[in-house]
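Student: Right after this note come the structures.
All of the numbers you see were taken from the coordinates with simple rules; none came from a lab. Just so it is clear, the structure is predicted and the values come from calculations on it, not from any experiment. Cβ atoms are built from the backbone, for glycine too; each structure is taken alone.
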Structure I
Amino acid sequence: MKKIVLVSLAGVFVSMQTQAQENNQLNDVVVTATRTPQKISGVLSDVSVIDEEEIRKAGQTSLVELLKMQPGIEMSQSGGIGKSSSVFIRGANATHTLVLIDGMRVSSATTGTTSLENIPLAQIERIEILRGPASSLYGADAICGVIQIFTKSAKGAPRFNASVGRGSYNTSLADAGVSGRINDTSFSLQAGIIETDGVSSIANKTLATYNRDHDGYRNQNLSAKLAQHFSERHELGLTAFISDGKNFFDGGARTPAARPRNLFDFYSTQTQTAYGIYSKNRFTDNWLSTLRAGQSVDDLTSFSPNTANTLKLKSVFKTTQNQYSWQNDITTKIGLITLGVERLEQQVDSTTNFAVTQRDIQSWLAGWQTVFGNNSLQLNARNDDNSQFGNHTTGAVSYGYQFNPQWRASAGFGTAFNAPTFNQLYSPLTSTGTGTFIGNPNLKPEEARNKEIGLHYDNGVHRVGAVYYRNNVTDLIVNTGSPNLVPTNVSEALLTGLTLAYQGTLAGLRVGASADFQRPEDEATGNLLPRRAKQHSTLSVAKTIGDWEIGSLIEGSSSRFNDAANTVEMSGYTLVNVYTNYKINNDWSLNARINNLFDRDYELAKDFGTLGTNLLVTLRYAPQP
């Protein structure tokens with residue numbers, strides 16, 4: 001797989017100089033890299049954009065499937081659709097990625113991660129991925145990057161959209177919505193549902209936790225946007241996102257004397273919500289003010305039987321985050337200056353007795369972007385005053401030099417940090433199948449120092465990037481001790497790697513390719529960090545023939561270890577997925593996708609199941625504006 005991608009990338013340079021075609025989506029505008037709109041061709045950071053058309057045509061079932069085809073990203077998942085997942089950007093931990101939905105944090109303060117498996121594609125219009133440290137822009141958690149998800153919004157005259165799908169594993173989905181603008185009011189309302197029987201979460205039949213039943217998943221979701229445009233300069237809006245999932249899984253060893261394990265099933269319900277109100281005002285020609293307030297909730301309730309399998313037990317972990325921000329973008333003769341203030345209030349409610357259940361973070365930030373001649377410069381600084389850990393200041397500097405209209409080099413340095421989770425700090429003595437854990441209230445935040453250099457080619461038709469990075473993470477939190485495992489700041493991680501990426505058109509084919517060569521290791525032992533590979537590659541190719549589009553997506557990974565000691569190995573794999581779209585007319589289309597075409601047996605997490613060959617067919621009604 002790695003050789004395929006490298007050959008594709010090499011072929012790009014041979015053909016791109018002579019091929020002339022019209023500009024396409026490579027001139028997208030992104031906001032995540034600087035918190036302000038900027039053409040992707042001028043961004044100094046390592047970014048990717050996934051637009052609505054790409055999501056629709058590729059026909060993926062889940063956000064996890066979509067993300068693992070992106071440069072610099074690996075995913076692990078404990079089972080099929082809807083099962084617990086983790087994202088690793090540039091080899092960093094899952095807790096080192098910040099996830100935003102319409103500008104708001106949606107995560108758990110107890111685990112420190114976002115349940116990406118519970119965010120449905122039906123609500124997503126666009127995704128921006130920023131690779132590299134971003135604490136100087138967004139604060140804690142952004143040690144390795146940011147994934148920002150934008151829900152569907154209004155475009156043009158009011159119109160209705162809908163889709164229905166049916167597939168393997170008794171999978172069904174349906175969604176419908178209406179969006180548009182009437183006079184000075186724009187609106188969008190989208191609702192969806194997805195349901196699947198799935199496979200057994202635990203695939204290893206020798207484990208006591210194995211249960212041969214299928215572990216299904218069901219999700220109902222809704223997003224809404226409403227904006228009043230008082231003039232071209234002033235806008236007041238509301239945003240809402242709701243995802244309600246029910247997930248079945250395997251777990252809990254049973255003694256021979258226990259009653260049959262199917263008396264009670266293991267399952268969880270999880271509701272993720274984000275509500276916000278904003279006011280965007282251009283008070284003068286050079287001053288744009290954006291004021292935002294909102295609340296997000298991650299509410300996870302798990303149900304499991306007791307040891308004798310005679311009683312259902314309930315555990316609750318609920319995180320509420322109140323968020324406020326005021327950002328001011330000021331255009332001056334020396335560049336764009338950004339000044340902002342933010343406040344984050346986190347509250348944890350749980351059946352687990354945490355010694356502390358809330359914390360507040362007061363932040364200020366400043367940024368400066370400028371272009372002089374062939375030079376580009378971006379500076380960012382931020383201070384976060386955490387009620388638990390005090391002041392923490394981070395900064396970043398990025399420089400770019402434009403050799404000619406197509407070729408550009410960049411270099412950057414940035415610091416970042418990650419605050420310990422409530423589980424790591426205050427968890428009472430807890431026994432699980434893998435050990436006994438207890439929190440450590442003396443933990444310090446993890447800190448990172450990242451250096452990177454990049455070379456980029458962009459002519460509007462082809463976009464090629466090569467980025468080398470070296471990220472030192474100190475005070476890494478790991479579980480140590482015996483007989484109880486206690487999280488402690490004792491380890492350092494060194495994350496080094498090279499990311500190659502291409503997007504464009506070659507010989508009438510739309511091509512996307514990436515190759516990651518990395519070494520995410522524990523410096524004390526030299527071991528690879530769990531579930532991360534040294535090489536990970538992707539290749540996507542699509543061709544339009546009349547009303548038909550035919551495409552393929554290939555993903556390859558080298559072997560990984562499931563444990564920190566590097567004793568439990570998971571084999572490498574290559575997956576081939578194919579899809580086709582048929583344009584029935586301007587409003588109707590039909591999509592069919594086959595995942596894991598060759599029915600490969602592979603693992604994203606040791607002993608957990610993955611889907612074999614599976615088909616999904618979707619009929620879609622989507623009038624174009």
Structure II
Amino acid sequence: MLFPQENIIREIKDLSGIWKFKIDKKNEGLKMKWFKKPMEDFIFMPVPASYNEITQDIEIRDHIGNVWYEKEFFIPNSWKNSNIILRIDGAANNSIIFINGRKVGEHKGAFLPKDFEISDFVNFENSNRITICINNILDWTTLPPGEIKKYNDDGHPKDFIIQEYYHDFYNYSGIHRKVLIYKIPKTYIEDVLVRTDIKGRNGIISYNITVNGNEFNKVEVKIIDKDRVLKISNKLNDKIIIKDANFWFPGKPYLYDLSIELFMDKKLIDCYKLPIGIRTIKVTDKQFLINGKPFYFKGFGKHEDSEIRGKGYDEVIVIKDFNLLKWIGANSFRTSHYPYAEEILYLADREGIVIIDEVPAVGLNMWNKKEKIFTKRRAGKKLLNHHIQVINDLIKRDKNHPSVVMWSLANEAATYEKGAINYFKKIAEVTRKLDPTRPITIVNSSNPDECKVAQFFDVICFNRYYSWYSDPGHLELIEIQLSRDLLKWYKRFKKPVFLTEFGADTIAGFHYHPPVMFSEEYQIELLKEYFKVLDKFDFVIGEHIWNFADFATKQGLTRVGGNKKGIFTRNRQPKSAAFYIKERWNKLNKFC
């Protein structure tokens with residue numbers, strides 16, 4: 001799965017912009033075949049963006065079910081006799097795509113792309129119409145999961161339903177990322193797998209190129225350092241040694257280009273250029289090594305979330321976030337709790353920011369031990385199969401990014417349940433087979449004595465909210481409670497330990513001394529107590545504060561306008577804690 005690229009052979013049409021839009025109030029559009037004719041009674045909607053907060057209509061914001069998008073486009077005559085591909089980069093949650101009234105295909109999942117071959121669906125003489133039906137319902141076959149609950153008693157009307165879900169971020173819907181149409185030749189470079197190694201000062205680049213079609217008789221592969229060609233190969237699979245190589249390292253990234261060209265009788269028929277970083281990853285019983293050197297994760301859990309846009313991809317927000325990461329001294333973040341747009345990973349490659357890449361397996365916990373998750377009714381075979389498919393798609397997409405150093409396969413699942421054993425054993429086995437080069441983890445909320453699955457993973461990642469969700473207001477308990485936790489995790493599993501979430505909701509501008517909950521002073525004092533403990537143990541490999549910035553959640557008694565645990569506000573202004581963290585991280589020389 002190659003990211004669409006424009007070059008002297010390949011061309012791209014970006015359909016981002018203003019689309020026609022309507023909600024399907026009675027969820028009857030498919031049955032009534034709305035896709036057969038141009039949309040009527042529509043409003044305008046930007047793409048990419050979540051639709052929920054674009055209008056002033058609560059019925060649109062809270063709609064459960066299908067919505068429809070439509071746009072007209074042209075295909076140039078020069079694209080005849082080529083493969084024409086439609087790419088939906090991210091639409092939440094499930095989508096059905098039509099071109100000119102004909103069904104092209106379907107895609108399940110909100111956070112990974114899907115390509116469709118549409119050469120037989122488009123015409124070149126007139127405009128074309130793309131129609132996308134998107135459904136936002138979460139159930140026990142989707143990730144994240146959810147349940148539709150119906151109420152017809154206690155004063156509720158008979159048709160009263162709600163979308164229940166168990167993760168703590170808003171279930172935004174819409175076309176969240178770009179919709180692209182691109183042209184590639186009939187015989188084309190379909191995929192590339194790159195793996196790297198280091199021997200002394202030499203870098204080793206192994207690659208495997210997949211070509212779709214056989215109308216070529218020569219391949220030329222070049223390793224390019226800026227504008228200088230270092231090596232040339234005429235093989236689809238090869239191992240190349242770069243002497244005195246520059247390595248990709250956090251904060252000091254170095255990228256080469258892998259240039260691939262296909263020829264037929266000396267005529268160039270396809271080409272693709274892939275940036276690559278030479279680096280290695282290894283996990284010991286106490287350390288996470290990048291290029292043989294201990295690495296200490298400093299950063300955040302994040303969200304693709306901003307005001308008005310919701311989860312819509314926005315280059316302005318992305319660049320602002322990376323500037324804030326560098327300003328505060330962070331070297332990493334986790335794509336909590338789903339894969340982010342691939343453009344973000346390319347930027348991380350160039351900026352030297354380390355990524356823990358996470359699948360959308362969040363909400364696999366009822367927070368009530370009497371109600372089991374890992375049963376046939378909930379996290380059964382259908383969900384497991386979908387989970388595996390998502391992992392497969394994630395690794396296909398992100399396998400070549402040097403910034404991605406670890407796969408996170410779930411967040412805060414009910415790992416204390418007996419049924420979790422076989423489920424996560426299978427998940428771990430599948431992931432290792434798909435990518436034996438990167439460590440894998442699962443982010444735990446269980447107690448170390450209760451967790452039944454950590455043995456299947458390479459790094460112990462866990463979340464804790466002492467002095468917030470437990471013993472609220474008691475800062476004096478953090479040191480003893482967190483120290484006990486860390487030691488138990490390490491003694492039981494003898495693996496490096498990483499605190500992936502900790503923090504406190506903080507209202508920007510609310511000050512109180514001595515500190516009280518929700519004040520800016522309390523956030524700082526809480527973080528100080530956590531850092532005091534993390535600095536004591538040599539098996540701790542990282543600290544990711546929850547969260548980078550405030551973000552939207554569903555309405556509830558514990559949320560006032562969303563989750564306020566951000567070190568930055570939702571519009572990316574620093575709270576007082578940001579300056580304290582900046583000072584700490586710029587001085588912290590514990591490892592990298």
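Student: From I, II, which structure was distance in nm of label points 7 Å out along Cα→Cβ at positions 126 and 398 = 1.6 calculated on?
Tutor: It was calculated from structure I.
Student: Once distance in nm of label points 7 Å out along Cα→Cβ at positions 318 and 510 is calculated for every structure in I, II, which label goes with the largest value?
Tutor: Comparing I, II, the top value of distance in nm of label points 7 Å out along Cα→Cβ at positions 318 and 510 belongs to I.
Student: Sticking with this structure for a sec: Here helix-only ellipticity at 222 nm (-39500 (n - 2.57) for each DSSP H run of 4 or more, over all residues; to 500) has been calculated and equals -5500, so which of I, II was it run on?
Tutor: Corresponding structure: II.
Student: Okay, next question. Identify the structure, out of I, II, from whose coordinates Cα extents along the principal axes in Å was calculated to give 75, 57, 51.
Tutor: Of the structures listed, the value fits I.
Student: Hey, Rg and Dmax of the Cα atoms in Å, for residues 326-541 alone derived from one of I, II reads 21.8, 63; which structure?
Tutor: Checking each candidate, the match is I.
Student: Right, another one. Check the numbers for distance in nm of label points 7 Å out along Cα→Cβ at positions 278 and 494 across I, II and tell me which is largest.
Tutor: Going through I, II one by one, distance in nm of label points 7 Å out along Cα→Cβ at positions 278 and 494 is largest in I.
Student: Can you rank I, II by mean count of other Cβ atoms within 10 Å over residues 70-77 and just name the one with the largest value?
Tutor: I
Student: Still on this structure, I have one more. Using distance in nm of label points 7 Å out along Cα→Cβ at positions 206 and 550 for the comparison, can you identify which of I, II gives the largest number?
Tutor: Going through I, II one by one, distance in nm of label points 7 Å out along Cα→Cβ at positions 206 and 550 is largest in II.
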